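Q: Input: structures, listed below.
Please treat every number below as a calculation from the coordinates, not as lab data. Values in this document were obtained by computation on a predicted structure and should not be read as measured data. Cβ atoms are built from the backbone, for glycine too; each structure is taken alone.
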Structure P
Amino acid sequence: MSTLEKRVNMLAVAIPFAATLAAIVLLWNSVVSTSDLAILAVMYVLTGLGVTVGFHRMLTHRSFQAPKPIEYGFAVLGSMAVQGPVIAWVADHRKHHAHADQEGDPHSPHVGHGDGAAGVLRGLWHAHVGWLLSDQGQASARKYAPDVYEDRGMRLINRSFPLLVLLSLAVPALAGWALTGSLAGAATGLLWGGLVRIFLVHHVTWSVNSVCHFLGTRRFETDDHSTNVAWLSLLSFGESWHHNHHAFPRSAAHGLHRWEQALDPSALVIKGLEKMGLACNVVRIAPERQQQRQTVAAPLRAAPRDA
């Protein structure tokens, strides 16, 4: 990565973190309103689904097809989550699946971090944040995401990423002003619906890279250390059924058991789009196919680490 890229990524991590610390102080002093929390919730849902439904299931894995306006709309929302331009995000994630928990994986906690407790901590740090300063955005788009790269609309959204970051901050600020009629309301809308929301979406997404390749449950035969983490499922919009996803990467639903499906909001959104005629060719995994892939008496435990 270039020095400029590293510095930009460091700021993208540090500024929302500092803003969240400031927000916690303000919350302690009760300087937060219901409108601030409403803006936070709406922006969290919209940009989070932009990543999970748009960047991940639709564009990276082609779990379903949608009309171009829907594709572009989700790509814009995903870009507003401030996790990098759409083409780079897709290329990085496809590279992750091509080399999951092996040499070449951009954010594995298991490869090249040493042994013992220190190695565990270094691996988790790399998978969660450290890779943003070394490997993020380095996957070849022409190799890993040629279909997205060749889409003129996606290239325009990709180039517009800096403007979409500004929009991601401007929308909650304008919403705060509209709801309160004051500059103070705009400022707190920016804080909670902008910076704090970015911090939360970032760390929930990064937890799928780190926690969901280290702690959790497994029931399928896979060549990686992916895990399912139930307590993270709603916050991640179903992405933390990550072991299921690695077993069946093209599945539109990551929650495969009936009770998991209820905790997979992204799959419910895709199902809703399908019912409205806005999604088609939705990929589903038959129970018989799941049974064939399932391990015999798979223990519910943390995934093993390489020596």
Structure Q
Amino acid sequence: MHYEGAHIIRPPSEADSIILQVTVGCSHNRCTFCGTYKEERFRIKDQAIVEADLDFAARYCGRQSRVFLADGDVLALSQRRLVELLGKIKHKLPWVNRVSLYGNARAIRQKSVAQLLALKQLGLHRVYMGLESGYDPVLEAINKGADSAAMIEAGQRVRAANLFLSVTVLLGIAGAALSQEHARATGQVLSAMEPNQTGILTLMLLANTPLYQRKTAGKFELPDQQALLRELRTMVEHLDLKKGQLQSNHASNYLAINARMPRDKQAVLTAIDRALAGQTRLKPEYLRAL
């Protein structure tokens, strides 16, 4: 398989997937906390290279039933190109039963529900979307490129097309000063989006990011461990989901959660309270990672 760029990333749940790189970098690439693609110019890979990778997968990846389309925002491609790509995956890898990709709010909102439905019929199953925060002042501060209303609209559009929506949020992204406001608003926005899966991560500052520079200049204070747990508790407290997975099992987190909502909501709150009281062993700093 042919890969370009310094980083090829995928969600944890795509660990066993065929990673088919269709674009390089991220179409937005201006978030202040993310250093993944800072050195990359967003570009679409040559179609012949992508087709050669599909031929390779057809020959050597017969035991893998899922495909993840990398890099940061393949949904930014035109509808025509996405239709052609999904059609080729279906033709060359007929045993694949799930195709997934990242999609930011702007890319999602550029597609109609009918267009997203057409992509689903061709095999697209799952869209991973980074919300990070539901609090507008935080979204503006981190240069996310969308406010909470746009995030909700994008999430609801994915759900209306009956695609699986997986949303990530970031503990600590608001800093110490706005921690609780961020937590409340994020819980409320998630409730409006109704994602099938919510993945909670904890901010880890990277040296090549503007947010790290703000931290070193004394303009951003990362919440301490107790404040992050309180933030998590407030976020869960304000979650009102009809159905969905809630997970904080990413390596960046101090406390792992794997729950079904709303069934497990009280159990999750109790687990957080136990952690706040020092009754639960938290992940040591040296084991945390992105």
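Q: Taking mean projected area of the Cα convex hull in nm², for residues 31-198 alone from the coordinates of each of P, Q, which one would give 10.1?
A: On the way: P: 11.4; Q: 10.1.
Comparing all candidates, it corresponds to Q.
Q: Related question: To test your reading of the models, identify which of P, Q gives 2.8 for distance in nm of label points 7 Å out along Cα→Cβ at positions 95 and 279 when calculated. Don't jump to the answer; show the numbers that get you there.
A: Numbers: P: 2.8; Q: 4.9.
Label of the source structure: P.
Q: Oh, and also: Assuming 1.6 is distance in nm of label points 7 Å out along Cα→Cβ at positions 119 and 135 as calculated from a single structure, say which of P, Q it is.
A: Details: P: 1.6; Q: 3.1.
For distance in nm of label points 7 Å out along Cα→Cβ at positions 119 and 135, the value 1.6 is produced by structure P.
Q: Also, I was wondering about something else. State the single structure among P, Q that was used to calculate mean projected area of the Cα convex hull in nm², giving 17.0. The partial results should precede the final answer.
A: Details: P: 17.0; Q: 14.7.
Attributed to the structure labelled P.
Q: Taking distance in nm of label points 7 Å out along Cα→Cβ at positions 63 and 207 from the coordinates of each of P, Q, which one would give 1.8? Each step should come with its number before you reach the end.
A: On the way: P: 1.8; Q: 3.9.
This value belongs to structure P.
Q: On FRET efficiency 1/(1 + (r/R0)^6) of positions 39 and 175 (r between Cβ atoms, R0 = 25 Å, to 0.05), which of the structures labelled P, Q is highest?
A: Details: P: 1.00; Q: 0.45.
Largest calculated value belongs to P.
Q: Percent of Cα pairs over 20 Å apart, for residues 103-182 alone computed as 34: which structure among P, Q?
A: Working: P: 60; Q: 34.
Here the read-out was taken from Q.
Q: Comparing distance in nm of label points 7 Å out along Cα→Cβ at positions 15 and 271 across structures P, Q, which is largest? Don't skip to the answer; put the middle values down first.
A: Details: P: 3.9; Q: 1.7.
For this comparison of distance in nm of label points 7 Å out along Cα→Cβ at positions 15 and 271, the top structure is P.
Q: A further question on this structure: Compare relative contact order in percent (Cα under 8 Å, 6 or more apart) across structures P, Q and report the one with the greatest value. If you can, show how the numbers build up before the last one.
A: On the way: P: 22; Q: 14.
Going through P, Q one by one, relative contact order in percent (Cα under 8 Å, 6 or more apart) is largest in P.
Q: Here's something else I'd like to know. One of P, Q was used to compute helix-only ellipticity at 222 nm (-39500 (n - 2.57) for each DSSP H run of 4 or more, over all residues; to 500), and the answer was -11000. Which one was it?
A: Values: P: -16500; Q: -11000.
This figure was derived from Q.
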